[in-house]
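Next up: the structures, one after another.
Laboratory data are not the source of any read-out in this text; all were calculated from the coordinates shown. Since the structure is predicted, the reported quantities are computational estimates derived from the model, not experimental observations. Cβ atoms are built from the backbone, for glycine too; each structure is taken alone.
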Structure 1
């Protein structure tokens, strides 16, 4: 592990300056921490504030950047304005990633940074990740150290623990657009609704969850050990989610699994 940390920091140092695409999750936080160690003030973490990124996660990103000590900037980015995104095809993430990286490269050009660092890890490229295509198309302006050096998700968490990051064991949190089945139109109201539903469930103490939006149906994924807790809170959950506009509230008995919308692919 120490050898990979050294490789990554040396590779980042050679870039001389970098912007980090910073969501505050374990991947981007680990890249940001290593970049800050390698580049100091020549590293800038940039978080995109958008309708697909919950207020809860935005606050967490600010807190994590402060913990690392890295300079941090928040910029506005509206995925719904990107052609091809709202239609929610299987390539939805390609359109989002392409627009986001274009925005970050624009900031890099304006403020004199050489590259954009992006936190995709080696485990992710084995799965359906159309956003990866956008990274490859852009070329040398975007550097993804974890894929470059074959660092898996488990290894990223290991590095995060070694360097003392509080997010080392933070659950993965994909953007809110992943809550909609492919082909179902993504709207601002829909994103707001699933965000509010998840915020409510987190407020009840559930640790890892998704609220999948199937039009009038909320399909809730939580960890199986928390099923009993869900049933104890059943009445309050039904009441709250119906107020948000869902007609039917369901518990997915398979439980939480990342990327469940990709199971139909």
Structure 2
């Protein structure tokens, strides 16, 4: 899939990994549509990138609003080629803590946003992608989801987050198989520890301590490295159905 002249929908595209992906894809000639709830950052990024960038205030769990936004993308750009899903929430809560058992509503919320929200948008994007003509590589679209190393090595207090990201990882191959007849690929990136706004808020000392577990290089990941990886996956047609780690070799105990 060529990024030049493509149309991309990037959820969580106003900050962190999503923002870096938005910037990277736009720089390579893709028309980018930012789906995010952060109006301030979303509108600022839309204004900065200018032409061929549009921001939509979107909750990925809200089906009617999501359908309306996707229809608006189709009306403006007439197609959807790429969907990268970075929208997600984290939660630190143990199965059984000092205050009692894990709050069920908070567990459901993480599953709703990270897992169901991801599937909600990719299924709707796939429906539009399937109507695209075949490109020179005989494909119509690509979906890239974001899991986490927590899907495989969840830490204490990560039961909800690990469950949600484990679901994202597990559905990668079935989706790829489902969409093969429509010439649509589905892949998944499982990032390690990245220097996103969430980690920056922990402070430099904490970030340095976390970086010690990385094999090499001894630092947190740069969101631009995630964006670069996503662009490589888009452009390499033979990558399909895989969950790919991007973590500096970290294996959390």
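Given 27.4 as the derived value for mean count of other Cβ atoms within 10 Å over residues 27-34, which of the supplied structures 1, 2 does it correspond to? It was calculated from structure 1.
Here FRET efficiency 1/(1 + (r/R0)^6) of positions 35 and 91 (r between Cβ atoms, R0 = 25 Å, to 0.05) is compared for structures 1, 2. The highest value is that of 2.
Each of 1, 2 could give relative contact order in percent (Cα under 8 Å, 6 or more apart), but the derived value 21 comes from 2.
When Kirkwood radius over Cα pairs in Å is computed across structures 1, 2, the figure 19.2 traces back to 1.
Out of 1, 2, which one gives 0.90 for FRET efficiency 1/(1 + (r/R0)^6) of positions 67 and 139 (r between Cβ atoms, R0 = 35 Å, to 0.05) as computed from the coordinates?
Derived from 2, not from the others.
With Rg and Dmax of the Cα atoms in Å, for residues 19-106 alone coming out at 13.5, 41, pick the structure among 1, 2 it was computed from. It traces back to 1. Which structure, out of 1, 2, was FRET efficiency 1/(1 + (r/R0)^6) of positions 11 and 187 (r between Cβ atoms, R0 = 35 Å, to 0.05) calculated from, if the result is 0.30? Matching structure: 1. I have 21.4 for mean count of other Cβ atoms within 10 Å over residues 3-10, calculated from one of the structures 1, 2. Which structure is it? The read-out comes from structure 2.
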